[in-house]
Structure P
Amino acid sequence: MSGLPRHLPSIAALRAFEATARLGSATQAAAELAQTQSAVSRQLKTLEDQLGVALMARQGRGLVLTPAGARYVSEVRAVLQRLAQASVAARMLEAGGALNLAILPAFGMHWLAPRLSDFARRHPEVTVNLSTRLAPFDFRTSRFDAAIHFGREDWPGVQYLPLLPETVVAVCAPSLVAAPLATAAEILRHDLLHLDTRPRGWARWLQALGHEASPPPGMVFDQFATMAQAAVHGSGIALLPTFVAEPYLASGQLVLASDHTTESIGSYFLVWPLAREAPPALLAFRDWLAEEAPPGTGSAGDA
């Protein structure tokens with residue numbers, strides 16, 4: 001293909017023709033296009049001269065399409081629509097595009113996912129693709145633009161946006177306790193459910209109640225979601241982050257086993273690689289997350 005023809009009709013002339021054909025009046029088309037009636041008429045005349053065919057004919061005080069004009073206008077509308085779509089797509093690619101985000105399952109499901117509709121409403125130009133990763137990885141060999149990280153600022157080669165500290169509550173099925181338990185001894189009369197990524201979770205929680213001995217072993221889970229379901233079905237008492245526990249508490253599937261709460265060993269962060277320039281999609285997502293994070297959120301403290 002040697003290229004496009006040298007004398008294509010101008011976009012202005014095609015828009016003037018489409019508007020006049022749709023409205024039946026050069027005056028109304030001019031008002032819609034914020035032009036003068038004479039300018040629209042000149043564009044129509046130029047288009048007809050360039051094509052060598054009459055596109056419109058006067059009928060009374062209005063304009064109607066000729067048979068050639070009726071065929072041509074349908075093609076013009078399709079071309080203008082495709083051009084508009086391509087222009088929007090080009091702007092979206094420059095300002096947004098896709099964001100590939102690695103998430104932690106519980107945080108993604110219970111904290112991030114309920115908020116994503118607001119991000120999508122405010123940034124329709126960005127497509128967020130979510131994948132689960134449980135541990136830090138090397139951004140240099142991954143397709144991810146950013147990740148949700150839990151713990152301390154110990155992921156090498158990344159920048160951090162603190163999101164929130166993890167506050168945990170002890171919960172269980174309503175059938176296990178009639179009211180929140182007051183002491184560690186009362187808690188220890190029940191089976192304790194453990195998370196393998198929080199091996200000292202129960203030890204820290206019980207120490208805050210004055211119990212220094214190691215907690216007894218119990219069922220171990222690799223995700224909060226499965227541990228929560230075990231608690232719902234009466235398998236024991238679980239320590240869950242507040243954002244995981246709240247839906248279960250609201251529905252009555254779980255109740256507080258104790259009124260005591262404590263902060264866990266770390267915080268949640270958005271992290272992204274230092275070695276890459278942050279793409280527009282990531283910048284938009286980072287700024288939005290900063291607004292969503294609780295006021296005063298900071299880095300995790302010492303364990």
Structure Q
Amino acid sequence: MHYEGNIIRPPSEANSILLQVTVGCSRNKCTFCRTYRGERFKIKTDDIIMSDIAFAARHCRRQRRIFLCDGDALIIPQKRLLNILESIGRKLPWVTRIGAYANAKSLDMKTPEQLVQLREKGLQILYMGLESGDDETLKAINKGANSQKMIAMARKAKEAGFKLSVTVILGIAGAQRSLTHAEATGKVLTAMDPNYIGALSLMLVPGTPLYEDYTTGRFELIEPEKMLIELRTIFANTSLSKGLFHANHASNYLPIKARLPKDKTAVLALIDKALNGQVTLKPEWLRGL
């Protein structure tokens with residue numbers, strides 16, 4: 001396989017074939033992220049992509065899922081993306097699911113009809129980084145879309161038949177807007193009604209604008225207890241018709257996994273026990289990205 005730069009994928013795609021169709025991220029401006037710093041975004045050539053699909057056809061016959069890397073596969077022009085999906089369908093017929101990251105920009109560039117075409121060709125799940133439902137926080141981290149745009153694009157994806165997984169970040173608003181961020185995030189998640197929610201806890205990365213703000217005192221990183229309060233507030237304000245809420249990423253102090261709506265009361269009770277010191281939190285040295 002031909003890989004360039006940093007390859008990332010969602011935790012749920014750990015056992016998937018990682019097919020890199022773009023390098024980097026077309027936006028690459030979020031203040032908390034260093035994943036693609038210094039990398040110039042590009043769409044890989046069809047020859048390389050088809051060569052990697054052929055490699056997977058020979059050597060990846062046990063994997064049933066494919067994830068299209070890197071951070072912006074959905075931005076590929078429709079005809080080319082359909083061709084990639086059709087090639088996967090022909091050469092890897094045992095694959096049952098194809099996934100990709102999606103952002104508000106790339107979803108906005110596709111018509112509803114185009115999204116349906118992609119889903120019919122095998123692209124079944126999209127991963128979207130909301131990070132926060134608070135518009136001031138979204139502006140501060142340079143996300144490139146406000147909460148209403150995020151909601152509209154999430155609904156657009158779901159109406160096209162995609163499963164949708166949305167990520168939020170505990171602590172991303174800093175100390176001053178912590179509870180505002182948490183309450184707004186729960187309400188936006190409710191409006192999106194995704195199939196899956198993943199809550200991560202902020203880990204500051206050297207070399208990012210947010211880390212620079214932290215070192216100069218412009219950003220205050222909240223303590224683990226306040227991360228838990230944010231988690232509780234987001235969870236309490238989130239209502240899904242049917243979905244999974246995960247906070248079991250390596251960065252989190254308290255791993256939780258809940259099926260909503262049925263597990264809501266039990267999980268709130270678990271978080272309250274942790275806040276009261278009755279449940280041990282993950283030590284700092286065990287946390288990771």
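For relative contact order in percent (Cα under 8 Å, 6 or more apart), the calculated result is 21, so let me know which of P, Q that is. Going label by label, the one that fits is P.
With distance in nm of label points 7 Å out along Cα→Cβ at positions 20 and 196 derived from the coordinates and found to be 2.3, which of P, Q does the value describe?
Comparing all candidates, it corresponds to Q.
Identify the structure, out of P, Q, from whose coordinates P(r) over Cα pairs in 5 Å bins from 0, in percent, for residues 212-267 alone was calculated to give 4, 16, 28, 27, 18, 6, 1. Label of the source structure: P.
A value of 2.7 was derived for distance in nm of label points 7 Å out along Cα→Cβ at positions 52 and 164; which structure in P, Q was it taken from? Computed on structure Q.
Suppose Cα extents along the principal axes in Å works out to 95, 44, 35; of P, Q, which structure was it derived from? The structure behind it is P.
Here Rg/Rh (Cα atoms, Kirkwood Rh), for residues 60-131 alone is compared for structures P, Q. The highest value is that of P.
Each reported figure results from applying straightforward, stated rules to the coordinates on display, with no laboratory input. It should be emphasised that the depicted structure is a prediction, and the values quoted were computed from it without experimental measurement. Cβ atoms are built from the backbone, for glycine too; each structure is taken alone.
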